[in-house]
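Down below are the structures I want you to see.
A short reminder: the numbers here are calculations on the coordinates, not readings from a lab. Just so it is clear, the model here is predicted, and its values are computed rather than measured. Cβ atoms are built from the backbone, for glycine too; each structure is taken alone.
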Structure 1
Amino acid sequence: MNISITFRQMEGTEAMKTHAHDKVSKLQKFLRQAMTAHVTLAVEGLDHVADVRIQSGSNTFHANERRTDMYASLDMVIDKLERQIQAAKGASVAKKHGGMSAGEFAIEVERESQRGTRG
């Protein structure tokens, strides 16, 4: 697992590096192969932007988030990546078992996530 963290237009603190590294490294448990992650944390005006790109085998996942708090941005972008990884993994399993197509699976995952947020 290789995680690189870049700070733009801000001073990188050890606490922020540790938080970013811990959050991104938890995504490895969802992936079958070792991952390489590039995390870019930036300040643009009043917004704190977290941009993460993960590569694992032939899969590439990318997400970014813009919030007023850097920790919130990072947490939200990790949630997005986790959903992307879960959807890709489910689509791959469904394809192998002759189940739903990737589009059908994505719709089903979205329905389940909406039911979970309402309840």
Structure 2
Amino acid sequence: MGEGGAVKAPSVWAIESGGVALYVRLTPKGGRDALEGVETLADGRSVLKARVRAAPENGRANAALIALIASALRVPKSAVAIRAGATSRVKTVFIAGAPALYLDALARLAPTDG
């Protein structure tokens, strides 16, 4: 299914109509804002590890996550939205736009070589 076998998308993201779904495990009050590579959860799912300084109150941590992902992918914050898991640590974040624009940046955030 990959195009020419170039970059095999890990299960951390999925190309969808109109954008890319990104699976994230967020640690609020993490001391800094950072994306920290891929983690495999106990149920076998892979997620991108993220931490933000903001507390999980009044949507602050989610807003910080949106800003962090937008900055990392160099897209406007308005293109990034929490699709599922707004009150959970494991979230699905949707980035609207042409998926091809994000593949290189996603490959850097979530390398497949471990």
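Comparing 1, 2, where is relative contact order in percent (Cα under 8 Å, 6 or more apart) highest?
Greatest value across 1, 2: structure 2.
Have a look at 1, 2 and say which one yields 1.9 for distance in nm of label points 7 Å out along Cα→Cβ at positions 80 and 104, as calculated.
2
Here helix-only ellipticity at 222 nm (-39500 (n - 2.57) for each DSSP H run of 4 or more, over all residues; to 500) was calculated and came to -16000; which of the structures 1, 2 was it taken from?
1
The value 15.4 for Kirkwood radius over Cα pairs in Å was derived from one model only; which of 1, 2 is it?
Comparing all candidates, it corresponds to 1.
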